[in-house]
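Some structures to go through are shown next.
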Structure 1
Amino acid sequence: MKVHFISIGGSVMHQLAIALSKKGYRVTGTDDEIFEPAWGNLKEAGILPAQIGWDETKIQPDLDAVILGMHARADNPELLKAKALGLNIYSFPEYIYKESLHKKRVVVGGSHGKTTTTSMIMHVLKKQNRAFDYLVGAKLSGFEQSVNITDAPVIICEGDEYPASAIEKKPKFHFLYPHIAILTGIAWDHINVFPTFEFYLEQFIIFINRIEKGGMLIYNESDKVLANLVSNNIRDDIQYQPYQVPPFTIENGLTTINIGENKGPLSVFGNHNLMNCLAAYYACAELGVTAIDFLDAMKDFTGAAKRLELLEMNDTMSIYRDFAHAPSKVKATVQAVKQQFPKRKLYGILELHTYSSLNVNFMNEYKGALDDLDASVVFYAKHALEIKKMPELPVQKVMEGFDKPGLIVMNDKNELEKWLLTIPNHDANILFMSSGNYDGLYINSLAKAIIHHHPEGSQ
């Protein structure tokens, strides 16, 4: 097989390129920019382009497939030539489906918890020594790549609702046709892609209708929007498995989950993670994993990168970083940490970094999201607004939207650093929430400084 990647430097594109190269395919690719870690990964695999830039000579009639990344525009010269030659052109998810036609496909969709639920399933199957392929949106401990394509009989996919490519605007998860589907919940937080809530809902209805006949939909029934959507779109040719928060106990900061008659300790915590865990169990059960084996495997699952990631801790303080940025995710993450350590004061720092979160018209969506914090900061860099070519976001509008007494709004990373170093390093937890990097603040080294820092009067 000869496969060419237009925009090979993408975070998942280059991973697929490496996976196909390992499978024995002849892989070429181009891009107008390639950064680390893609550069080093492609070089090590021996498929780094000889020069940066588009190269029409790479588009030849003998190519079996041309895979088009999100970064490539509709007027890309290689794409235009591939079209003129009548070659098979695929978006990333379309090609994943082509490679998994004869596999059992598990697809995890939903507005939140996709990466964690997908990685839980992968973790369990790996511990069970099962052969499987996968596609996941983060680097996971124990897995070299975030994409793997072999001759395994099963594939586990994170199903993203963002557009598939520059010429294929439909959501990625519409192309995967699962046998086992999971929907974790629905929260409209991509107003730049889905202009109305109704349009966003429609994407999930289409996804449900693309589950293979005889398949199963595992869905979060505690999400009222999702439960309503499912009940209004019932199919008689698939099975339904609802789930919600399973029975559990917390003792000395350690969570134990109950699945049927079986119990097991978890390294992760919070209602959202307990629900992710139960959804993962139902998928694994469909693949033949018992509850006992599932719980045994889950003991040492520590989560995907930046998902309630523990940065530093001492006997009475823990500092976490989480990818949360959308209102529903922020609220769930804050509640999880507060529930786990109810007696500790909880400091939360939320960075507004995405198009939606920096949009003045979206601020009211955050009302109540920070209510469980004892001290809260909302940070956003003026630089982020400039890069995204967005208008100024007035501090007063942020205050009104969040409607949180005592909220501090900051735009200067140095001011934020000074504030953080005033936090006592005992009887408290700190929660960093962002999909960005706080305008270049080194959170890891700052967490170390906070743990070892003793503000006056805190000892």
Structure 2
Amino acid sequence: MAAVKDLKTAETAAAPARDAADAAALAERHLVQPWPVAGEAGAEARMLIGEGDGIYITGADGKRLIDGPAGMWCVNVGHRRAELAQVMYDQAMALSYNTPWYTMNAPSAELARRIAGHAGGDLSHVFFTTGGSSAVETALRFMQFYNNVRGRPDKKLILSRGGAYHGSTYLSASLNGRPRDRDWMDGADALVVKLSSPDPFRRPQGMGLEAFADMLVEEFRATVERIGADRIGAFVGEPVQASGGVIVPPDTYLTRIREICRANDILYVSDEVVTAFGRLGHVFASGEVFGLDPDMITFAKGVTSGYFPLGGVVVSGRLLETLRRSNHPEAMFAHGLTYTSHPVGCAVALKNLDLLEDGVLAHARAMAPYFQARLKTLEELPLVGEVRGLGLMACVDCVADRDSKNPLQLDKDVGKRIDAHCQDLGLLVRPLINMCVMSPPLTITKDQIDDMVAILREGISRTMDDLRSEGVWRG
């Protein structure tokens, strides 16, 4: 009898969740969600998504929502693309996996060629990873290896900035510049130097944009001089600080930072995990949008439109040639991942790139001005301090008052409040404390943009009413 009882228990444990209630119960008993608070860790159920189609997702209750964040900045060509699903199946049936330690597959070689073709300059080689965090980690480990081989073991410090987000692995997370990311987490602090966020909205009062850019560049230059270029290995920067609130830097700032890096032999790593593969209308934004020629570009997210985990680093051929000519041909870059150059992921990325090149990129460029202009109208609402963005990514920044431009400190859940109202109305947004981030699938149309903005306007208006009735905000 005991054996029968054990078998039934095992069958019950293996049974799939039958509905939303079952899934919630199983999650609360067994699933550890990402970024939990201690009081809910391992005992939390979140909104259950059942289906996706185009720019829409459907919750377990059958309610259809516009996918405002495109998953996590990543579902660039939209949900339920049969072409990507078919490629995934076909490649898995042909070759589901090969070890990258001593074999290779054809999709990864072809994808590396095509990505290098879009990267510009001498960015000619690609190392594939499993996502954005591992891509940034790879770039940093390559910098360390590069300087070790060149006999510069002390040239390892990394310059990052306030407001930055670069990942969740130990070294990549150490670069993050958002306070809540590091409040309770350790990091490699001795390796990282933080600079100011290039946030024009919260620049010193009375300072013009050009003077603000000058201030940031001078801070960078002074930091290099104070620490010593012989100790600084890399600068890592997002062209647009995405999770920091879609921070678009002032003109000329990035190219001037690049010149300082070049003059001091500091590797410039452009973190395009969010901005690559169409978010700003191009496969890569570094050169096309910002006029940069970095030493490395990290990417992930949109490379497969979220259909398969994949990321990577595009590396300057000059750096690799330097290694090949070194006096240490035996030195090994002892870094790799089980799923590096995964054949299914690379095959999906190739088809995704086809879709981008065959019209999605052009459509994104055409929609971007309308998207930004319609969202900008939300600045009419007194809770909104600024709407900012570029391409098909934008942020609604809510403030307690417009004079001080301070976030709404009396209620740190303003973004969540707006999101809750928007979900009732048919829109999912990305809440970030006092901000709401929008980065929909690149296939969005003008009519759908109108729907999205109308819902967001009503969600913010309802939130203002809530805050007034609670006495939290006067408006």
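A value of 73, 54, 43 for Cα extents along the principal axes in Å, calculated from one of 1, 2, originates in structure 1.
Once FRET efficiency 1/(1 + (r/R0)^6) of positions 104 and 232 (r between Cβ atoms, R0 = 30 Å, to 0.05) is evaluated on every structure in 1, 2, the highest one turns out to be 1.
Thinking of 1, 2, which structure, once FRET efficiency 1/(1 + (r/R0)^6) of positions 320 and 344 (r between Cβ atoms, R0 = 30 Å, to 0.05) is computed, gives back 1.00? Structure of origin is 1. Distance in nm of label points 7 Å out along Cα→Cβ at positions 128 and 448 was computed and gave 2.8; which structure, 1, 2, did it come from? It was calculated from structure 2. If helix-only ellipticity at 222 nm (-39500 (n - 2.57) for each DSSP H run of 4 or more, over all residues; to 500) comes out at -12500 when worked out from the coordinates, which of 1, 2 was used? Of the options listed, only 2 reproduces it. Matching task: 3.0 is the computed value of distance in nm of label points 7 Å out along Cα→Cβ at positions 144 and 336. Pick the structure from 1, 2. Of the options listed, only 1 reproduces it. One of 1, 2 was used to compute relative contact order in percent (Cα under 8 Å, 6 or more apart), and the answer was 19. Which one was it? That value comes from structure 2. Out of 1, 2, which structure matches 1.2 when distance in nm of label points 7 Å out along Cα→Cβ at positions 72 and 168 is calculated? Label of the source structure: 1. FRET efficiency 1/(1 + (r/R0)^6) of positions 64 and 240 (r between Cβ atoms, R0 = 25 Å, to 0.05) was computed and gave 0.30; which structure, 1, 2, did it come from? Among 1, 2, the structure yielding 0.30 for FRET efficiency 1/(1 + (r/R0)^6) of positions 64 and 240 (r between Cβ atoms, R0 = 25 Å, to 0.05) is 2.
Here, each number is a calculation from the coordinates, and none is a lab measurement. Because the structure is a prediction, the values reported are computed rather than measured. Cβ atoms are built from the backbone, for glycine too; each structure is taken alone.
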